[in-house]
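The following blocks contain the structures, represented as structure tokens.
Quick note: the coordinates plus some simple rules give every number you see, no bench work behind them. Values in this document were obtained by computation on a predicted structure and should not be read as measured data. Cβ atoms are built from the backbone, for glycine too; each structure is taken alone.
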Structure 1
Amino acid sequence: MHGDYSPKNMLVGNGRFVLVDCEVAWYGDPAFDLAFLLNHLLLKSLYHLPRDLGLRELIDAAIAQYYSERGWNRESPGNFDSRTAKLLLLLLLARVDGKSPVEYLSGEPKREFVRKFVTAGLEADSTTLSSSVADWFRSLGRWR
């Protein structure tokens, strides 16, 4: 896994995709990388409210492409999708109340939105990436 799989470490050009900043790469759960990327994009969608920058579509495309590149569907391998969804919830909370909070969510109402979303997601019986993303944007729509 890359360990810092975020847009700032992705270069695209001349038909190539290159990941940079690999000093934290290690043999770990690849679900972390996808959850890390989605965490960044979900928090940016909250930050940019009430503007819609098309991040929902970007997230859906990123998930689909991630699975496609590996030749996976949502059921394989094993419980990757549910692991990623649970990690995503924990990463959302970490970026609000952890040791490295995002600096751009300065207002308490937005931080509280994340806390409530994560709590509801962790209390759910089962979580998938598609349901988590759909719930996030549905909640954002109500919260605006």
Structure 2
Amino acid sequence: MLAELAAANAAFSIVKKAVMNGREITDCLKSVNDFVNAKDILQKKGNKKKNSIFNGNKAGDDLEEFIALEKIKQQEAELQQIMIYHGRPGLWQDWIKFQAKARVARQKEIERKVRERKKLIHDLTVWALISGCVIVLALVGILIYKGSTI
């Protein structure tokens, strides 16, 4: 969690410095993307912990997670202000729409990979069973042939 927070902080500071130095927000899109990715990872980790029945977290871990997510919220609010005041009109709204589409696309890609993996496992299992059956039949055939020649 600390690594993701550090990545988000570093990316946000790059964006903030760039805009303060008179550069366009579009000049530092990689940093904006890094910030959003770190935010998504932090939120997924937080949701994963909340959804588990027993996570074994200490109170300090929960507090650390809460503070990290609050810091991200604060930085996102600042990013919103930067995009509104230093970007083109409608940039923030377009950014929100783009993020939603990108999340859906990432989720679909994950689901596609899961389906492909399940199909591969299924296919390998079927071929292993078929191979096993062929080997057993061959052994039975050999035993029958040897038994009839004696």
Candidates 1, 2; P(r) over Cα pairs in 5 Å bins from 0, in percent computed = 2, 9, 18, 23, 22, 15, 8, 3, 0; producing structure is 1
Looking at distance in nm of label points 7 Å out along Cα→Cβ at positions 4 and 28, point out which structure of 1, 2 has the largest value.
-> 2
With FRET efficiency 1/(1 + (r/R0)^6) of positions 12 and 124 (r between Cβ atoms, R0 = 30 Å, to 0.05) computed per structure, which member of 1, 2 shows the largest figure?
-> 1
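Looking at structures 1, 2, which one was distance in nm of label points 7 Å out along Cα→Cβ at positions 36 and 108 calculated from, given that it came out as 1.6? If you can, show how the numbers build up before the last one.
Numbers: 1: 3.3; 2: 1.6.
Label of the originating structure: 2.
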Entry that produces -19000 once helix-only ellipticity at 222 nm (-39500 (n - 2.57) for each DSSP H run of 4 or more, over all residues; to 500) is calculated, selected from 1, 2 | 1
